[in-house]
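What follows is a set of structures for review.
Every number here is computed from the coordinates shown, using simple stated rules; none is lab data. Computed from a prediction, not measured in an experiment: that's the story for all the values here. Cβ atoms are built from the backbone, for glycine too; each structure is taken alone.
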Structure 1
Amino acid sequence: MPAPVSRLTAPTARSGRRARAVRIGTVVTGTALVAGALMATPAVAAPPRAVDPYNPDFGPNVTIYSPDTPVDEIRADLDALHAQQVDAEMSTNRQAVYFLPGQYGSTADPLQVKVGYYTEIAGLGASPEEVTVHGAVEVYNRCLADGGTGNCLALVNFWRTISNLSIDIQTPDRGCRSGADFWAVSQAVSMRRLDISGGNLSLMDYCTAGPQYASGGFIADSRLPFVINGSQQQWLIRNSEVAGWSNAVWNQVFSGVVGAPDEAGFPNPPYTTVDQTPVSREKPYLYVDDEGRYNVRVPAAQRDTSGISWGAGETAGRSIPITDFYIATPSDSVKDINNALARGQHLILTPGIYDVAQSIQVKRANTVVLGLGHATLTAVNGAVPLEVKDADGIVVAGVTIDAGAQLSPVLLRVGSPNGNKKLDAQNPITLSDVYFRVGGPHVGKSTTALEVNADDVLIDHTWVWRGDHGVEGFDPNNGVNGDTQRWNTNTGANGVIVNGDDVTATGLFVEHFQRYNTLWNGENGRVILYQNELPYDPPSQADWTQPNGTLGYPGYKVADHVENHQLDGAGVYVFNQNNPSIITANGFEVPEAPGVKLHHIMTVNLSAGTVQHVVNGVGGQADATNTGAPQFVVDYLTP
């Protein structure tokens, strides 16, 4: 494949800053190129790797633009990248695109960018206001029928990121799409630290043929214009400002949002509004300082907050020079990565696929692990790809973790299973935009995807997914129903197990696991927005029945011994397409304890299968007689 061509442009006005623009070439970074790369164990550990603070080497899959780069060149590059990634749902390519502080595009010549799979678009300013795109940064529906003109939807528009910039919407002469920035996405898509003005933000693409469905998304720390929710089935917006909001489908959740709609009419419309976010920490971000040096800003944890973190100045927290990071590539060994972490370095994972046959271990307090461009760790030989030990303030952000073909006990373990170390509640271990896949691009096997044993952990946006579709090596000609085969081949018993106390999750999306999608064993758990689809593929009722005879497993289970737990805004969906006769007794199961409170929860049938009750035998039945009609429970408060 041809390599990208590097092109240096003139320095920007800021003293010492090096402006760089890399033209996108055809770059393939994947398992075939890096297989075994993280399995090697060198006899001698590599010495610390020097990092140029003004021009760090982030590898061939990172593109950095200067405001001096001609707009038509940026446009051509990013159009080519989008064409490469728009249908690349199960590909191995990973890309990050960054903009140095300045202005890009104009009213007369707008820069309109479309974002495909596994692509991160971000500004490199200390504030979102330092990088402005005059134009649009968008995702449209994919049209999957009739030669690209029919069955247009966003239900599988996963795995992309936009952050830390301003968008001055300039969309003249676009017909139906004029006057709006379109962000038609579903799970594992993050929008953070944006300042959008000049038009509307639409979370659906209403300008294509139907059905125009979209399902899931996340916005944080952003100042937004009027927002058109449209067909989005569920959404979380956290610690932001909105000028207005229209439409809702099943559960639209607002936490610490200035301008959020009132929830008083629930479920018509189905808004859930939490005035202040109980625990939050914004995701770390790259930025370039006034002297041209690269840093990573690590926001501080906050309690009981609303609104944006950057409105009155710099986001509270600390800055880490880029020279304090080990900048890893897929060719680096786990031994070298772990040695760097043990030396006290932080870790950046550049875009690519990392095959991991022994655990990356994060042990030191306040260590930051930051993935760029959806960097992906894939388990090899049944390894646990990532372990976070019991230490204050560790942050893992922007990392995707995949199961491999041999069974892993867990994909990410946070805290020791038998640990009893008391951690600082004001400086929680934090997971931001950490995604999990069991299957999809290849066969995957894991007993549990995410296991949280430590106390006072913050999970800020995760999608934990056992693949309901994908490549996975199935032979469509072998006479075996693909979903039946998937049940036995693509195995994942549990999605999330929380054993720690005082764990908070803002944006917990978990889908399709074969036993418990979420099992919460710890005390004082708090979850704001939970979205779940039960597995599509149990072959029979016997395969989907608990040992005690209960029909099915709830999509959300709080253990019987728990005395305090709070959940705000949650849905469990059923689509037993492999066997529509399958029954699940309850979408939610919780102990009958005064401190357990569920607020605004629902179940819904997506056209196959039955959930008999919403929670603990309460609430209507979701089945084929009421497809698409949620069964709501406004509040479930036990005596």
Structure 2
Amino acid sequence: MKRSPADTEKSSRTITRRGLLLGGAQLAFGAVLVGRLRYMQVREADAYRMLSEQNRINIRLLPPARGLIFDRKGVLLAGNEQNYSIVIVREDAGDPEEVLDRLGKLIWLTPEDKARVIADMKRLSPFVPVTVAERVSWEDVSEVAVNAPALPGISPELGLSRHYPLGSDFAHVVGYVGPVSDYDLNRIDDKDPLLQIPRFQIGKTGVEAKLEKTLRGSAGTTHVEVNAVGRVMRELDRQEGEPGGNVQLTVNHALQNFCEARLAGESAAAVVMDSRTGDLLALASAPSFDPNKFVRGISGPDYKALLEDPYRPLANKTAQGIYPPGSTYKMVTALAALEAGVITLDDTVTCRGFVELGQRRFHCWRRGGHGQVNLIRSLSESCDVFYYEIAQEVGIERISDMARRLGLGQRYDLPLSGVAEGLVPDKDWKRRAREAEWMIGDTLNATIGQGFVLASPLQLAVMTARLASGNAIEPRLVRAIDGVEQPVAGRTPLDIDPAHLVSVRQGMYEVVNAARGTAGSSRVVAEGLRMSGKTGTSQVRNITAAERAAGVTSNDDLPWERRDHALFVCYAPHDAPEIAVSVVVEHGGGGSTAAAPIGRDILLAAIYDGVPPLDAYPPSQRGTIRTRLEALNLRPPQAPSQGRERA
């Protein structure tokens, strides 16, 4: 049907109106869009440019060089060395397992190494480098570089790794470093982002652990441009971090090596201390271990051997080990009695070989007794009965108070792992710890360093230094940090009558120099270097009445682990003390036979700053001494490091 002109005109007007409305809307939308684009491109350009840069530029941390550790003479104890490593990036490797198999044909990789790398790659982002092998040789690096086309994702890197040039000598003092573990992150309250870097190393034991923040330094940064998937395209900027602080210890590397060599074959500890300043010159714990193995990754069999060794090479016996001090404790009881006015130098006690207390006998080490004994002779010949008798009048409270004044029962603030507090018991302690009352028999045991009393070789060295100097000497291990000298503490006089100290020192002199002194065979004959000391033997087993009646079994006839501990403390020169030494030989037998000869050698090595001359020893012993000293496996003295800069 043909439309009329009127209908056509009406329809045309409707279409035109709709077109105008639609066109207007489009123009309005376009105007808004143009305005918004102008606003974003002109007014907000800087803000969006910053967001774009943040998405394109990544900031990554650069590990700082770890601070160096030196001995008192400037010899390097812990340093950094260049370390070539091989890393793999998962996103570039394609099939990582196949690539690792190819790499294994060029460098040594164990199945355990491959499994570790695969596990690390699964745990980390695909663009994070994972270390495959460390401390690889230059030849291995060259092999990898030449075969790079067949090893996608594999690349060599150059970094720094910790190295201990003196090996086992300072393993227990300096300690070692290792990669940060989940246990470390949970244990320490440290938010340093460096700890998140894969395989970043921190101190695990010893000075390395205790001075971690000083030695670690602060991180540097690098700005890198990355693509959409996070792959590094180029480095835009680099700012190196601040290296860790350098630490100088008070120890003497040559003396430490002498102590380690002299203790070889024993489960033992020796501490050498400057009795004037408190500087710890040597802290030797035997046997030791090579800390470099832990840095590089110790093998399972090697670690198992260390754990299962009955001589406990991983333990720092100088500070962690605590032992009944035996007769080395008698100076404590003697001073307590003198200070309390219970005895004088002229008072004597009759020793019949035992003291009866109720139904129990407390025996002297000499079965037949010592007869009439005064204080000087009680120390010289180590008469137990003398101390049993006077202890009953002095009381445990005064004895324990004197022990604390002489440095026992304290945990010293030193950068060493597991510093032990030891135990100086009293009545309150027994009520708290044992829920029992103190007995007079406890006092008799404690007065000769048995029973509940426990002390570390470090504490015994402090006690000896305080007796020798008359001052409240404090041990010091850190001499300087970045060249800044650390304070010396404890030069104030002890709260003990100087005349009483002189009396006890005279008794210690007689121990070594009197004809019947228990350490007479270990005396020093060099002019002006006469030594004073005290032997000790502490039981690790009970001796029954039946065994005493039949005759106490000799240590030589007992299994090693049931033998007595041997102890010796000494200082020299007697008239002007400079060096104090303590020695503990686990299950060594007698202090006079096992510990005293070691203590004398170590003390002389400290005084002479090297191997002792033969003329310091009695003429009759020089042939034996020569053979013993020549057999020591000593390291040649090291020259101070020329470059103190942080490597």
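Computing distance in nm of label points 7 Å out along Cα→Cβ at positions 166 and 590 for each of 1, 2, which one ends up highest? Write out the running numbers ahead of the final one.
Details: 1: 4.3; 2: 3.5.
Result for distance in nm of label points 7 Å out along Cα→Cβ at positions 166 and 590 over 1, 2: largest is 1.
Out of 1, 2, which structure matches 4.0 when distance in nm of label points 7 Å out along Cα→Cβ at positions 126 and 510 is calculated? Let's see the in-between values first.
Numbers: 1: 4.0; 2: 8.5.
Derived from 1, not from the others.
Kindly point out which one of 1, 2 the value 0.75 was derived from, the read-out being FRET efficiency 1/(1 + (r/R0)^6) of positions 286 and 430 (r between Cβ atoms, R0 = 41 Å, to 0.05). Before the final figure, lay out the partial values.
Working: 1: 1.00; 2: 0.75.
Answer for the origin of the read-out: 2.
Can you tell which of 1, 2 yields 17.0 when mean projected area of the Cα convex hull in nm², for residues 302-605 alone is derived from it? Spell out each step's value before the answer.
Numbers: 1: 17.0; 2: 18.3.
Of the structures listed, the value fits 1.
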Computing mean count of other Cβ atoms within 10 Å over residues 366-373 for each of 1, 2, the value 15.0 comes from structure 2
Which of 1, 2 yields -10500 [helix-only ellipticity at 222 nm (-39500 (n - 2.57) for each DSSP H run of 4 or more, over all residues; to 500), calculated]:
2
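Here Kirkwood radius over Cα pairs in Å was calculated and came to 29.4; which of the structures 1, 2 was it taken from?
Values: 1: 24.6; 2: 29.4.
Going through each structure in turn, the value belongs to 2.
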Matching task: 8 is the computed value of relative contact order in percent (Cα under 8 Å, 6 or more apart). Pick the structure from 1, 2.
1
Structures 1, 2, by distance in nm of label points 7 Å out along Cα→Cβ at positions 190 and 310: label with the highest value
2
